[in-house]
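Here, each number is a calculation from the coordinates, and none is a lab measurement. Note that the structure is a prediction, hence the values are computed from the model and not measured.
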Structure 1
Amino acid sequence: MSSSKERGRPAHPDVLTPAEWRVAEGVRHGLTNPQIAARQGVGLDAVKFHVSNILGKLGMDSRSELKLWNGIERGSALEGMREMNSENGIGAIGQIARTVSDIDAARRWYRDVLGLEPLFDAGNMAFFACNGTRLMLSEGDAGAESLIYFRVDDVHAACSGMEERGAKVISAPHRIHTHEDGSEEWMGFVEDNDGRPLGLMATVPPK
């Protein structure tokens, strides 16, 4: 007598599986499917499959909707810590991003010639300490405009507050990196009055 229960993997307790969350965060960060595949070391078809599943689960029609989704993965350092406050202020400049033509050559130059302290690497990105401000180098169009990131205590509250004051949110807060100690890097992006992106960043300590 056959069982009426469906076979296969048990349902995941979160709205998305861990693999789907990783892809969702890439989409919310503005990455293309090939870029997500390259950074995560998976096949392009796998990324497309996950994007399709994510949109279906969330009832969305496009990745543009996903980019503005405010979800938080269950079990993340930020879960349960949000205290939404639209008055959450903008802090000091926390990071400046610059594109470079060759990440390996740039990593050596900024370390050995400029003398900056390396912090960590993530795929084709390298991070350096610069007297309290973090410099992020990423491989791409070396002529592209630098991007400024402001530190905030609560990235969700900061994005919400700026949106209430008329700013356009172009990328909902999302986790971009988890450090070995469990602390997490979160970012969101808004447009300035000239339509240029500004980053809002927060570091969330481990639980």
Structure 2
Amino acid sequence: MFRIAVLISGTGSNLQSIIEAVESGILKCEIGAVISDNPNAGGLKLAEGKGIETFFFSGKTTSDKILIAVGENTDLIVCAGFLSILKGKLLEEFHNRIINIHPALIPSFCGKGMYGLHVHQAVVDYGVKKSGCTVHFVESGVDTGPVVLQKTVDVLYTDTAEDLQKRVLKEEHIAIVEAVKLISENRIAVSGRKVLIK
């Protein structure tokens, strides 16, 4: 069976969406591990409650430890609100097999320092009319990998960053499951920066 590892840093709401999709049969895969860089991440307790093996790693060797933890039987690594930057051999071993969800429409409002509420505040301050989320493959640059899919929301004149975050998060829950499903069904082809959905 297609096996994934999920990387988190916080409450694990995207993880929850993945778990629900697995339990309902929407996703035909197994969550082999949940890994966090935050020992107090709520998503760790969520995973433990479902009987999923959990790990906590932090520091400069996080990527190396993740590579060991996921092992050879992992088909896809899913960064679902994971704040540490992945690097080194992990990226080589899992080339085009690590995805991340970013809370904006890449290439806008992304890169260093653009995470969480900072992204939504920047969107609101700039005054754009559309925002959303992007699932992309992870490479050595921050938020620079090929885009798998995107979901959009309207940015309202009255929006606060918190208002926008709530609406985008709903789309994240849909997008992350959709991306895992496409990849697990071998319906994604990558050519350079372009991603074909079969």
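Given a value of 31, 22, 17 for semi-axes √(5λ) of the Cα gyration tensor in Å, point me to the structure among 1, 2 it was derived from. Could the numbers behind the result be given before it?
On the way: 1: 31, 22, 17; 2: 25, 18, 17.
So the calculation was done on 1.
For the read-out Cα Rg over 2.2 N^0.38 Å, for residues 63-102 alone, a value of 1.73 was computed from one structure; give its label from 1, 2. Clearly, the read-out refers to 1.
If helix-only ellipticity at 222 nm (-39500 (n - 2.57) for each DSSP H run of 4 or more, over all residues; to 500) is computed to be -10500, which of 1, 2 is the source? Let's see the in-between values first.
Working: 1: -7500; 2: -10500.
It must be structure 2, since only it matches.
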